[in-house]
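What follows draws every value from the coordinates through simple rules; no lab data is involved. Computed from a prediction, not measured in an experiment: that's the story for all the values here. Cβ atoms are built from the backbone, for glycine too; each structure is taken alone.
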Structure 1
Amino acid sequence: MTCWVLTNGMAGFETQGIGIAEALGLTPVLKRVNPPAPWRWIAPHGPAAPDPNIKAPWPDLLIASGRQSIPYARMIARASKGKTFTVILQNPRVAPSQFDLVWAPAHDRLKGPNVISTLVSPHRLTTKRLADEATRMAPQLNRLPHPRVAVLIGGTNGTYTFNEAAAHQLARQLKALADKSGAGLMVTPSRRTGENQTRILADALKDKAALVWDGTGENPYFGFLGQADAVIVTCDSVNMVGEACFTGKPVHVIELPGKSLKFRRFLDAIYAAGAARPFVGLLENWDYAPLDATHEIAETIKTRFAKRRDELT
């Protein structure tokens, strides 16, 4: 069975598609599109721009994500005469009925007979990968006491702000947490965190039982998650919060300054599901069933693909 993951190359889109393909036991071919004007302006509504990389033979399964991928997904569905099973990740901003299956996060409130929704997003995490990464990171983390807390820091985006004032506030909270609970902190900033904000956190924790990733070498993100007894994560990334909730460990969400109805619906739903709670400077402990959208989506694809295959034979 052949599979393409088709995106504009953004890491978040590719990760979701690859994660689903891997959950299906497939090794996908990555296809990246970057249509020129005027095609990129009118996507997702217009036709697909000519692209020598998008040509027959068409795959059995197409997983596409992102506005620029939508015209190509429609074109492939037509060119393959319906033999390619087309899956769209995220709201396509056009009628879902144009595709075989559409996944959208529940907070998008997208409805349709071929639309499935989950609370969190798909990803490439597996229990084995968490265990392997935890083992790989063990020599660097053995000095840290328990409870070990993975602190996942995003940054400013179109909705939330993580400025120097927010960094100072978080630094004070983490420093107090280390003092009160004796926790070992494993802090991983992201590309959006900012150099000054990262330095503020590192300076505040330099005399504590803490490891703050300096951005060099391989990102310890998954190793920190695997080693963690609890997770603290900023609210600016649905993917990051969802990956934290895959671990089954208590997830404490740092609510940054900002406002978004969609993010608010997402966070409130995560809290209602019992997977996460707002971070108030303290560590809490509770149990919940890990959230795993990847395999739920993969199983739906498997079932509907088999039904389509039976209809065509």
Structure 2
Amino acid sequence: MRSVIFGCAGPALSADERAFFHDVDPLGFIVFARNIESPEQMHRLTDDLRSCTARSETPILVDQEGGRVARLRPPHWRKAPPGKVFGELYARDREAALEAIRLNASLLAADCLSAGCDVDCLPILDISFPDTHSVIGDRAYAATPEAVAALGRAAAEGLVRQGVMPITKHIPGHGRATVDSHDTLPRIAVGRDVLERTDFLPFKFLADIPWGMTAHVLYEAIDRDAALTVSARGVREVVRGHIGFDGLLLSDDLSMQALGGSLGERAARALAAGCDIALHCNGKMDEMKQVAANIGAIGPDASRRIAAGNAWRARHRAPLPKQGLADARRRLGELLPEWG
């Protein structure tokens, strides 16, 4: 089993993809809108992906946040609100907001499972600032670390209750970025003391969530030369040290342009910096081959973190029955009438 998660090109695997995934044996896969047509088609695809690794427990990830970042869409799946909606409710009624986001996350999890996916790249723990770039925008819950942490905790609880693994992102905080890390490298010049009181705090509060994803952001107070994803100092001192996260650390998508160098160099640098898993999402075979050539087998620390995460999910799993999900949707409509 190799230290990588890959995407695929379309709604069905090609012969070349099957052979490549069989040879590489990635930890798991991630799916996007280009891969998704219907629940039936998705079950065929996810079954095929898992057959490439011969592991029924192979994780399959999806970005199902709600709002504009939702890969599972109507008419087959529910339209869910963006994170900001819960933050606005939190400002009016804290308990109602926590109930609403927990219910919404359980419904998101049910949709993920209906598509054969068992990991959701949620919750977003990035704080909203006045100049936060729109790539985060209304995906952020709120403007204070306490509200973000409380809402993120409730979202993670709703996901895992249904048996879906949450991923906290983007460690240690993307909210201050004023450019899109898909296109260029954000640089944040705020002092470390300020970052520790704000951006880093939600991740510290939720350090027990077993999976996390890095930010392709350069924090000048931490490492003036490298984005967090590829900064050994950043991973060691901030993620593992100050935040105290000892879970499975995934890079954000290596095909984003915030990181320089070839795809193979990006993968090697991320793993050398302390990421457990390299994430490559776009399904382009030439890029995946570069990544695969620069990664090795999953090491003992990552294996321990994977096992600990599976045990954590099993302990917290308490799925709602079908009628319970219907009741959850009805109650969510009472709390957020425009999203019922």
Structure 3
Amino acid sequence: MTDLPPLGIDVSKLKFNACLLRHGGKLRHKSFPNTPAGFSQLSDWLEGLGAGRAHACMEATGTYYEALASYLHERGHAVSVVNPASVRDYARSRLSRTKTDRVDASLIAGFCAERRPPAWRPPAPELRELQALVRRLDSLREMRTMEENRLSSGVRVAAVRASLEDSIAHLSEQIRKTEALIADHIGRHPGLRRQRELLDTIPGIGAATAAVLLGEMPDLKEYRSARAVAALAGLVPRERQSGSSVRGRVRLSKIGNSRLRKALYFPAVTALRCSPFFQQWAAGLRQRGKSKMAVIGAAMRKLIHLAYGVLKTGKPFDPEWAKTT
């Protein structure tokens, strides 16, 4: 990919800004709608500049990048999807203080040129379908919670109360159907079924959490390290310290896939409450003065490290092996 011109792309819901870095350091900018028509316009623009194949680089923000990344991959471009934290750190190293879509695209192009991040590949069809089902289930649960909160707020109008109850019943039925679809989908694919069985051996992780992990981290085994996977989920610690006077509390970076963090919170709580392995492991953290939330955050990170380990090795959870993970 070193001979391909870097193409930095800053993607948002409705549009994306592209920055092509030419030989000699010249930049070419253009904005396009984040639609199939906009993707075609990008191709025409690159062709007009004589770019041919490019090394496109974009941040893994939400789901907005996915269609464009797949489009560029299908047309023979090299594509890299990187953690926003990496680009943020690169911007700091360049002392960049301005933040606009145009500047962000330029920074991503520079990051691509200097770091040459690894190529991204679209997930297999069965993983894309699993991801869509898992995200639909999450949306349905959120909608039901909203309706339940409205109902519990003290609705006095009978017709409105009946409407809310009907809505909750309908959403509950849709949730049950979607859960069954997820279980059936995983069961019909031996590779997914085996991965779910491996994840299920980890304390705190059940079928529901395993489905989220498989859907949101389709290339988990291809990451170089467990820490890289934790960074994807925004679960790496971020320390604020300057000299001897500024010592802020260590917090999770929270720059990454929020769905993964959400999915791991209650499994971490359950593991800390019910698993002898996690209880013994957490005792050391508490002895060092870690707060309750810091321990939970560390447990979430431990879970994702263990998930990486069992999927990478193809072996079930082993408490003795896990002590070194």
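Here Cα Rg over 2.2 N^0.38 Å, for residues 168-271 alone was derived from just one of the structures 1, 2, 3, and that gives 0.97; the source is 2.
Looking at mean count of other Cβ atoms within 10 Å over residues 24-31, point out which structure of 1, 2, 3 has the largest value.
Checked 1, 2, 3; max of mean count of other Cβ atoms within 10 Å over residues 24-31 sits with 2.
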